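Following this line, the structures themselves.
Rule-based calculations on the coordinates, nothing more; no lab input. Values in this document were obtained by computation on a predicted structure and should not be read as measured data. Cβ atoms are built from the backbone, for glycine too; each structure is taken alone.
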Structure I
Amino acid sequence: MTTESGPKVTVEREGHLLLIGLNRPEKRNAADGDMLELLSLAYGELDRDPDLRVGVVFAHGAHFSAGLDLVDVGPSLQAGGTLPIPDGGLDPWGISTAQVSKPVVMAIQGTCFTLGVELALASDVVIAHSDSVFAQLEVARGILPFGGATTRMPMSAGWPQAMRWLLTADTFDAPTALKMNIVTEVVEANPLSRAREIASLIAMQAPLAVQETLASARAALTNRTAEHIELGHRLGRLMATKDVQRGLQAFMTKQAASFEGN
């Protein structure tokens with residue numbers, strides 16, 4: 001699962017952040033089976049470890065990802081129509097398993113095709129360099145997007161815009177991705193620096209409150225009425241935590257709170 005540049009996915013802890021780096025730059029970070037397995041395991045680690053509060057997904061090299069390496073994973077797709085998830089892993093796209101319960105901030109540069117776009121759609125904050133180029137190429141390869149583009153892109157971009165790109169396999173630029181709500185910000189500087197800055201801001205907040213907020217927003221996408229009922233239960237759980245006391249104390253003393261996630 002390694003290349004000349006090291007493991008195909010790098011994983012590094014930085015305080016409460018987990019930095020997850022795609023690392024197959026000689027192939028423009030095209031995702032083969034090894035990379036997908038390591039990426040899944042990294043998401044599983046982020047989800048399980050209470051000390052980790054935010055994931056930061058980025059790519060080594062000039063490009064985020066050329067998409068799926070069909071030569072490598074094609075036989076698995078042909079056999080079962082899905083990609084296997086290793087023990088201890090989570091589907092980074094949140095399709096075949098539950099979605100990771102903690103926020104993911106993503107940094108994009110260069111090429112971001114197919115599963116790369118779908119990883120952005122599954123993330124919570126996405127920073128793209130102005131040179132980024134996006135595309136859903138699946139229909140040009142005889143398949144369909146299977147990492148969430150057909151379900152999430154119409155929701156984020158609206159039906160006409162989503163179909164314009166899903167059905168043509170055309171490329172689009174970063175300003176277009178911004179208008180389609182696929183990315184949060186477009187920057188001229190290093191997108192990873194901005195992604196880490198935002199991730200660090202998230203990590204400073206009460207982690208259980210962040211996770212409940214994220215879960216509530218996601219649940220409302222599928223059933224707003226049911227989530228309105230659930231809001232009181234979520235608040236009740238949070239009111240019983242010590243972090244609420246820390247937050248109130250910080251408010252009264254006008255000092256920054258140091259949250260512990262309990």
Structure II
Amino acid sequence: MKIIVAIKQVPERDARIRIDSEGKWIDLQDIEFNLNESDAYALEEALQLKEAHGGEVVVISAGPERVGKTIREALAKGADRGIHIESDDLASYDALGVARLLAAAIEEEPEDPDLILTGLQSDDLGLGQTGVIMAEILGLPHATLILKIEKTETGIKVLRELEDGWFQHLELPTPAVLTIQSGNSKLRYATLMGIKKAKTKEVRRVTVADLIHNDPDVKPADPVVILDQVMLPSKQRTTQMLGGSPSEAAAALVEKLQFEVRAL
């Protein structure tokens with residue numbers, strides 16, 4: 001199986017966040033970056049499929065030069081090679097624009113993939129749209145919220161997580177695009193040998209200009225979604241008095257814990 005995994009580099013979760021001077025995004029100075037969590041689970045799922053059925057795992061990511069570190073991390077964990085779409089202004093792209101870039105780079109591969117995996121959503125924007133849009137651009141079947149993938153004679157069988165503890169089994173032909181839910185397996189660490197091997201593995205670098213030259217439709221249009229303002233959540237404490245008899249106050253407290261705080 002040939003599996004392509006789209007990964008994203010995001011700010012570290014514990015980083016001290018400051019809003020930039022324009023109020024459009026966070027200040028990236030002195031910020032550490034990591035592999036997006038749900039993309040790490042997508043990579044793990046791909047590596048397990050490779051171990052079971054053989055083949056190749058290719059990781060693809062878009063962004064500035066620092067994204068190369070995250071690609072190398074994926075290679076150290078077991079991916080065979082990488083594709084780096086070099087872009088210093090990726091923040092100006094919406095999910096549609098990013099999906100077009102990824103799809104164009106994937107279409108340049110000499111051999112079509114059997115599967116394209118992405119994480120369910122990114123830790124920074126959390127839109128959960130890129131994988132689904134990419135499937136539409138490539139004209140491939142897709143499914144979301146995937147917990148498990150099994151290879152079959154005719155394609156794949158997947159387990160989807162729905163709401164309220166419900167699950168769904170689906171069968172899809174391949175090639176297909178799947179977005180992977182976090183927490184479905186235990187993530188592996190890169191071994192010392194894996195880190196050494198990652199330094200020699202191929203990373204194909206392609207610029208946005210290259211992709212546009214080969215496919216004019218990739219040229220960014222006016223974004224469908226515009227990020228107007230970013231702000232830090234305000235911290236405030238309020239006190240609410242519950243009146244009535246003890247039994248009425250207790251019933252009101254339970255209702256608030258259940259429907260407002262959602263602690264029950």
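Given a value of 0.35 for FRET efficiency 1/(1 + (r/R0)^6) of positions 25 and 145 (r between Cβ atoms, R0 = 25 Å, to 0.05), calculated from one of I, II, which structure does it belong to? Going through each structure in turn, the value belongs to II. Looking at distance in nm of label points 7 Å out along Cα→Cβ at positions 65 and 225, point out which structure of I, II has the largest value. If we compare distance in nm of label points 7 Å out along Cα→Cβ at positions 65 and 225 over I, II, the biggest value is for I.
Identify the structure, out of I, II, from whose coordinates relative contact order in percent (Cα under 8 Å, 6 or more apart) was calculated to give 15. That value comes from structure I. When FRET efficiency 1/(1 + (r/R0)^6) of positions 137 and 217 (r between Cβ atoms, R0 = 35 Å, to 0.05) is calculated, the result is 1.00; to which of the structures I, II does this value belong? Checking each candidate, the match is II. Taking FRET efficiency 1/(1 + (r/R0)^6) of positions 113 and 209 (r between Cβ atoms, R0 = 41 Å, to 0.05) as the criterion, the top-ranked structure out of I, II is II, with the highest value. Tell me which structure, out of I, II, gives -13500 once helix-only ellipticity at 222 nm (-39500 (n - 2.57) for each DSSP H run of 4 or more, over all residues; to 500) is calculated. Of the options listed, only I reproduces it. Which of I, II yields 173 for volume of the Cα convex hull per residue in Å³, as computed? The correct label is II.
Each of I, II could give semi-axes √(5λ) of the Cα gyration tensor in Å, for residues 89-184 alone, but the derived value 19, 16, 12 comes from I.
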